[in-house]
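No lab work stands behind these numbers, since they all come straight from the coordinates. It should be emphasised that the depicted structure is a prediction, and the values quoted were computed from it without experimental measurement. Cβ atoms are built from the backbone, for glycine too; each structure is taken alone.
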Structure I
């Protein structure tokens, strides 16, 4: 529960400290004194939006700090520690700073955290109920959400399944519709890819083919000149019939080797040079043989040259169309084949999507039906619980009904049967109907309840919901507006009973409600004619009658009002 709240420089509040505890705490004060700022401060600690306009005029920033006892709140403690917050002796400190220039900073257990962390733990710490929540209560979507929260875990699990199936159905339907719409374009693309791949396959390019063809093209185009030059080299090396004997390189080298052999016979040191001359003779002999073989194979082949030129032209044409060179062409062809496989699988893919879509529709229909049944069951329990609470709030004959029905399409057929318009939350319309008096037909809350009746219905709902999904602290912001007389006493009595099991903080204008408080704070304002400042003060038991008298008559010194206040306090004390 919330044990302490400190506020500095927020709105009209210069500085305020509230020490809180179990039971019922009320906050009262004149209109404009700053009660709203207390709830604004609490909202900031729970991750609410920071409004720099709420910073007190002339101040650089507003500061809010809250101390929570999180003993028994394992989820809150775990999330806080995951964020790096320190939790000592089950105490968690939350702080928020709002700068006048608009910057905001949040800390949790001494560690700076994103606002999202505060928002995550807020639902497990505090539930805030206000007049704006009463306005929201008349919306069908809000009523549906309240019912699902009350019916948890059955309704929430069923709704989660509906939401998951609905999302998948939309995804599959979109993919199916896309394939249908693009069928002609994709078929045209597939045919174009086939033609292009047939063109490439007809040429059948090889990775290193261009280099070898280019070399062959040069050799064939210059065959005569090659024969002339290399033939001359071969003659000089090995000689021929027309050359004088002993003028070729091999003959001269043989003579040199013989002379060296004779010298080696005289001096063994010359043997190495003679051997090298012999080795050179062998090498040049092999070279002469290679030249002769090359010349024997070298022919001017115009037909082959034409074929090589045509092949190079075909490869060059492919390169210009598909990327510049043969490797690029081959890469394009690989990618095109993958794309063609995808396109050719479209009919099978479309057939599979059609089957999945039909299955999902069936599954979603069954899940929506199961969710409707869970809501019907939860609605009956919620209606019974709220009706019982209303009898304790001076509405003894009121009956609340929770109506759960499937929406209908324009033909009058429930959407659960056709799944037309079935949303992620199911196919149900949920509506709370109230019959406030005997013989009165049950009507929607926004048409069948007065302001006071709506306030008490809201309170009854919150009491029942709090029982189903308890939180350690409940905050009510003037939810008793429009209530007076005996009904106001009953509201105070019910809040006091609720506070026996959970911490309750109430902002109220009603003395009948404030009388039941275990702890009574009053927001007061002071002004020097130029600057107004508000503070918060805990009333002693002897001061409470004066505040209640002010709330009832506007005159805290009125003796009759004080006597009435004393009577209220006595009634409340007897209840406790």
Structure II
């Protein structure tokens, strides 16, 4: 068989146009024909009767950079209709990186994105240093999905400045060299630059991006503007810092006509005013020509937190030191009077959104290594503090010691009320993204935002029409990213398609599985009920089961002539 024919479906094409009945023919990975009653040739037939046929969904903020080397399907993305993902976010990526900087980078990447560092070291081939060599290696890698790449600003900074990238602003000569490296990456096909004003490494050092000054960011944005590329960035952690950083970055985006993708806007339960103020700020920036779009995830943000190198204590120095330490050192610190004093002080003077010591009521205990303490499972840290009558830092330290650090918690952070989430999703300055799929593997499962949108906000609540929801997951994301060959169903575009019946979809609960190399755990989610997911004209999942096919590949911003086209010419 030489192609694929999808017959009898209701086509929702990603443009917001009304749904209509049509068949779709795919040949050589591209949509060849759309129309009623297309005659079958020597091709695979998919019966889409009673189904919606839509463009494959795009996820603009993932961290599958490393995952593809042990799970090329990025399971279970295809089971939730996703066919294209963006990697290289948050100022981090896998290139350019010199061999001598690799150890530090692996530690930083694994810490910030909560991935096993030894896997990054042992499973990734690391047969590159420069960005073009990385793209060539990626092109040789069998993939289940399509990959759009950003280049990490921290990687470029370290490439040019070495260790000084972690310490100071750049000279004009170094800025010129960084712009040249960005040009190299853009010529290799990246769609943008990722930038962070938020992250720290395991030792609490600000990542190199955070040392960039106005001259550096202006020069980099100028280069992005030349190529029609985008800037993905993370502002600071407080409301005031977020607004200040949005306004600062917006200056350069407006000047060079660059689209900005801000990760991520969450409706914080303890600070409800933040999302209102941020939306107002973005609306003002849009009016001034600074087009920054905030990523909003459909899912509630609940984090599973433990004491095994979690990033959640990053803003509380003493506690972060404890959590990042080996087990024997943890045992020493928790009994050290000086550490205890520092820990009490740090919890009082440092804001910790991912483990709010100042607001322990919603933090639930979900596991205990000490059998005698298991009756506490399901109760809150606030209950524990009340029962023990001591400072929260000492209570938590005692609890950790009594369980020999084998304990975990659920911390609700935001997006708890669907009404608040719907308000953000429907804002003209936001788009649906920011779930962090592929990262924080032991904290949550970031897969399934597409399914939750279609079940909760289309089928159940009616906040979106089906046409608007599909556009939000496809055509809108493609336009923001500058993807001209996907996101809508049109002849000549990529054969990335999802087939589903709305009443069959289900957003399942996340669960822990032990399927990472070495039996390590990660959160995943059951399939969403999609009938078929098709990548480049090949079915990659059918009725929740992977077909084992790996037809994906790197999506380059630079037009390339395929092997087939070269042969035909």
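If helix-only ellipticity at 222 nm (-39500 (n - 2.57) for each DSSP H run of 4 or more, over all residues; to 500) is computed to be -9000, which of I, II is the source?
Values: I: -19000; II: -9000.
Corresponding structure: II.
Quick check on the output: 5.5 is distance in nm of label points 7 Å out along Cα→Cβ at positions 117 and 197, derived from one of I, II. Which one produced it?
On the way: I: 5.5; II: 2.9.
The read-out comes from structure I.
With Cα Rg over 2.2 N^0.38 Å as the yardstick, tell me which of I, II scores highest. All intermediate terms of the calculation are to be shown ahead of the outcome.
On the way: I: 1.93; II: 0.97.
Between I, II, the highest calculated value is found for I.
From I, II, which structure was distance in nm of label points 7 Å out along Cα→Cβ at positions 37 and 389 = 8.5 calculated on? Show your work: numbers first, answer last.
Working: I: 3.2; II: 8.5.
Computing distance in nm of label points 7 Å out along Cα→Cβ at positions 37 and 389 on every structure in I, II gives 8.5 only for II.
Which one of I, II has distance in nm of label points 7 Å out along Cα→Cβ at positions 101 and 173, as calculated from the coordinates, equal to 5.1? Mind showing how you got there, number by number?
Numbers: I: 5.1; II: 1.8.
Attributed to the structure labelled I.
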